[in-house]
Structure formats: structure tokens, C-alpha cells
Structure P
Amino acid sequence: MNDLLYMEIDLKQLESNLKEISRLAQKQVIPVVKSRAYGMGDIQVLRVINKTGIDMIAVVDMTEALNLVRDSARTEILILNSIRQVDLPYLNLFSNFIFTVNSLKDLEILENFNLRRKLKLHLQVDTGMNRMGFKDYREFETAIKRILARDDFILDGIYTHFTDTENQQKQIASFRPYLKAHHFPLVHCAASSSYLSTSIGNAVRIGVDLYGGNNPPLKQILKIACFPLAINRVKKGDTIGYDRHYKAEDDELIAILPIGYSNGYRRSLSGFPVLAAGKRYPTVGKICMNHLFVRVDESISIDSEFIITSEQLTIQEMATYLNTVPHEILCMFNIRNIRYLMQ
């Protein structure tokens, strides 16, 4: 394990973010812990969620749900993807799994299985994402009738997914007719980017905001830091790294950091700063598989800690630099040395 490079997850800040989201939303919060909780560690994140009294989370598929079984005794798990034939053996084993019905085909798979328990279902409506969900209202009505005709099905909720904030009202208008088809106990549409700007529904699905990646006053729970492998003196005109991409404009100090694209620090981040001793320093040259070059000054030593990202150098800044979203930044890191802070 590379002890010079580590990722730190502040679980106390996660708990604080979750409480603040609940206060702001004034609705039931469904934390989204898919993709290993956006790379933060799904089991560790769920244990924090359990302490807050929240009773439902969302994951993408059965594999993710099964990974959380041991720590989800008091928590229902909504599976967002469609049911598959290979998932069927687990239907009778775990009573806290809730399944999404995206089509009549999904429903047929469930109808043909020998259920030995009552199964909670949520219907997804496609209002513009063109990914999953009902698009035909008549098929949607048929699904409701068939679900209500079964004693072992419980129609627990309905949801859609917004493509962006600009088209949100158009999607809400498309969604409203579906709400009239039945009284759904749970209605959830909004995610991190939209839960403060829409009143529709009585629940919200929150992903990236849990981890502090989007909206203030929420704070980033992720810190990535390292210590240099070496600090080299180079002369004016010397070149650094592959393809001699960077040429020193003067006599310079170059710190070699133990992080590269094998750790998820993409080559396109070349030029993005890192933080040391409260000051930002530019990365130079091409990013290597395991190494990163940083131009520093005499105040930096081999014992200086370099911050790759933190609340002072955020994933939102990194996302802006890469012309992407903070969700992608959270998910892209591959660092084996992970520390979880509880206090």
C-alpha cells in the first residue's frame, strides 16, 4: 500500500450534510449510495445513514443491494434498474428490497415468479431522459391495474428523473397526468440539483450533495493528500516528463508526487493546481501513471503535505476545469489507502 498517498472520508461531515439536506428539503430524503456511494464507500456511508433514522436508500442494481444486506436491517433499499431473471432467486430472501418497474416486461417477470412475500414496487416514468421508465400512458395504466390485482404486490411509489434544470418544468408537466392514475404513498422526482427548486413530490433522491459536491452550505467530505517522493532542482531549459512537454523557464524546484492516472488523476488535469502549506502550486508536464510533477518554491520540503482535493480545493473546481460534473470527479479516484474519520 502507498502510505504516502491517502484518501480521507469525513463521516461526521457526511452526517452533518445529511441533516442539513433534510432541513432544507422538508421532505423524506432517499440517499443515493450507488456506485459505492459515489466512490466514498457504500457500507461506511450506510452506517452513518442508519444513525440518522432515514429508512430508505437507493442503489442501481441487485449486486449493490446485496452488498449492503448486512448493514440494512432497518433500511429499505430501492433498486433503480429493472429486474433481471438472474435477480429472481433473491426476491424471497430480503424483505427490505423495493423494486422499480420500468415497463410491462419488468412486471411480467415479477408476475411469473413464485413470490412468498409481499413485494413493494415503484413505477418509473420517462419524462425526457429516454433511459428507463414508462413512456406510454396506457401501458402505465395497465401496469397499475395488474399490480393492484395482486395481493403480493404493494404499489409503494412513483418517480421520474430530470434531465437538467432548464427542462424541469416541462418534465413536471409531463409527469403530472401519471400522478392522477393512483394515490402513490411516495412521489420522488428531484435530485441534488433540483430539490431546492421544485415542490413536486413528498420525497427527494439525494446523491452528490451528500458528499458535498454541489450546493453550499454543504461541505465536501473527501480529502485526497500525499507527501512527495522527491523534490528535484532543475535548471533553466531542462525538460520535465514524457515528450519533454514542460521546459523550465528558470532554475526551478519540482516536487514528484505519488499519484497519477492509475489513481484516477486524469492526464487532462495537467495544469490544475495542488495545495501545500496553504498555497496553490501548478502541476507541470504530462501526468504519468503513478507520478505527478509540481512546480514549488523553497518553502516546500519532503515533509510537506500536498492536497489534491479538499474543502479548500474542491471537486467542483476540478469538475469546472475538466468541463464535467462533480459526480464524475467523485467516482473517478482509485486510491487504496482510505481513512474514515468518525469525529
Structure Q
Amino acid sequence: MSSTVGEAPPRRTATPPRHRPEPRRSSYRLGRWDLKYSPYLYVAPFFVLFGIFGLFPLLYTVYVSLFDYELLSGTREYAGLENYRELLVDAQFWNAAYNTVGIFLLSTVPQLIVALLLANLMNRQMRGRTLLRMGIVVPNITSVAAVGIIFALIFADRYGLVNWLLGSVGVDPVAWRDNRYASWLAIAFMVDWRWTGYNALIYLGAMQAIPKDLYESASLDGASAWRQFWQITVPLIRPTIVFTVIISTIGGFQIFTEPLMYGHGMIRGGAEHEFQTLAMYIYERTFTGNAEYGYGAAMSWLLFLMIVIFALINFALVRRSVKGEKK
């Protein structure tokens, strides 16, 4: 019998830890690069297209406005700020600016007010609400050429529908194209008919985002529907209202097709330029007659600055309204 006293226990060999494969450095770098730079690649097409079709034409317009450039003859001489000096004393330019502002005010103010009231009506529970929403979009998707022809016939001087209705109640017919303010009114009706429904849908979308609890609480407190509209709806959709004002301003200052179709394609805007807008005058000086490309570029740049200034004013109003709501 052998003795086992004093024998050391067998030594266990430590098992080596499992080898964890290290991530590949190249794939790790690729992942970081994708996370860091891929968002810029996604938005890059927009900036490329904007640079080609937006920024470059804008800068090129500034460049051309510094030259006495005529398209037909091909002559181009450096003129500096001479086009802008001539522009400031051009009576026809200021006449077109006056017409543009007048048509803009006559069309935009009633348009947005009626659109706001229509949106409030469609936001209520009523029969035929879906049909009404579809119906107010139809004018906006109708061809502007067709709209212009129809309204030109409605406001025709001799056989127009409006003059016929005025004559039936003993009112003398109105010279809708020879009278400056009458032509403004006719064109404003055309613009309102096309764009009121579009703005109403924008307002409706903003109204539907308002919590219904606010209206229920106001009803319990005895607030009428009209009071709820002015004290709940209008303040909460104020940024949307300012947005539509900005968009309508941009479109109003660039109005071209409606007065052109109303005047049967006459770029002069009436015999005495009664309803010629800035866009029409820019087209007349740039692409007709001597085709003064440089002068037209100067007018386009000044029109752009007018729109930007008004847009910045409205942007400041938006920021102020948002800060007021946060307080």
C-alpha cells in the first residue's frame, strides 16, 4: 500500500481566454464616415440644383445689370450703375410698381380674409364638408390661361356679364380696361378666385392641429363660436397666417399671367399702361423693342430686393409672435 501523503495536487492549466475578433479598422472608419458625412450627401442635390437654377441666375443678373446690353444687336458696354440711375427716374417703372402694389392689395387682403373664414367653416361638423373641400381646390388646378380668357369675357366692356348685370339695375357700363382702378378690381377678382381655396386649405390644416380641449373648455365657460375663433383659433395659427402673407406677397409682386391674359396678350397692360405690372414691364423692356437686357436685369434685381425686404419684415413678425406665445 503506497502512501499519498505529501503529494501535490495536479496543477490545472489555465484555459486561454477566447479570442474576440477586433473590428476591422477600415469598416469602422467607413461607418464613422457614413454617419458624419452621409447627411450632407443626401441634401447635396438640392444645393447643386439651387446653385445652378437659383443662385447663379441671381448673381448673373447682378453682373448683367452693370452693362448696357442689347440682345438684338449683341452690343455690350460697361455702364456701372447707370441702369439703376435711369431706373429711379423712369416714370413707367414707377407706374408699373404702383399698379403692382394696387393689384396686390386689392387681391391679397380680401383673399386671405375670405380664406380664413372658409377654413373656419370647413373645420366645423357640417354636411357636405368633403364636397366643399374638393370644390374650393378646383379653381387652383384650373389652367390660368382658361381662367384669364373667362374673366376677360366676364369683364368685357361691351358684352361682358358684369356690365350686363349693371345695366339691368340701371348702372352705366364700366370701361374695365380703360379705367385703371376698374382693371385692378377685375384682375383682383381673378386672382382671388384662383387662390382663395388654396390658402383656405392651408389654414384648415393649421386649425385641425389645435387641441379640441381648448374649444370644449371655452364652450363650458360660455364663449360664443365667434369669440372662440378670434381668441383661440386666430392666435394659434398666427405663424401660418404670416406664412401665407409672405407667399402671397411674393406671388403678388410677380403677377404676370393674369393681367396679360386679361389684356388679351397685350404686354403694355392697356392703351395707357393702366394695369401693366412690374413683371410685364420687365418683359417689355427685356424681350421687345431694343431688348435692353441690362436694363431689364436691373429692374429684376430691384424687384427681388423689394420682395426680400418685405419678406424679412414678415419674418421678424413671425419671430415676435412666436416669442410672445412662449411667454
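Any read-out appearing in this document is the output of simple, stated calculations on the displayed coordinates, not a laboratory observation. Because the structure is predicted, anything quoted here is derived from the model rather than measured. Cβ atoms are built from the backbone, for glycine too; each structure is taken alone.
Thinking only about relative contact order in percent (Cα under 8 Å, 6 or more apart), which of P, Q has the largest value? Top value of relative contact order in percent (Cα under 8 Å, 6 or more apart), among P, Q, belongs to structure Q. Comparing FRET efficiency 1/(1 + (r/R0)^6) of positions 108 and 212 (r between Cβ atoms, R0 = 30 Å, to 0.05) across structures P, Q, the highest figure comes from Q.
Work out which structure the value -21000 belongs to, where helix-only ellipticity at 222 nm (-39500 (n - 2.57) for each DSSP H run of 4 or more, over all residues; to 500) was derived from one of P, Q.
Details: P: -7000; Q: -21000.
The read-out was computed on structure Q.
Structures compared: P, Q; top value of mean count of other Cβ atoms within 10 Å over residues 156-163, i.e. the largest, recorded for P. In this comparison of P, Q, the computed figure 22.2 for Kirkwood radius over Cα pairs in Å is attributed to P.
If we compute FRET efficiency 1/(1 + (r/R0)^6) of positions 172 and 196 (r between Cβ atoms, R0 = 25 Å, to 0.05) for structures P, Q, which one ends up with the highest value? Don't jump to the answer; show the numbers that get you there.
Numbers: P: 0.95; Q: 0.25.
With respect to FRET efficiency 1/(1 + (r/R0)^6) of positions 172 and 196 (r between Cβ atoms, R0 = 25 Å, to 0.05), the highest-scoring structure among P, Q is P.
The maximum of FRET efficiency 1/(1 + (r/R0)^6) of positions 44 and 220 (r between Cβ atoms, R0 = 25 Å, to 0.05) over structures P, Q, that is, the highest value, falls on P.
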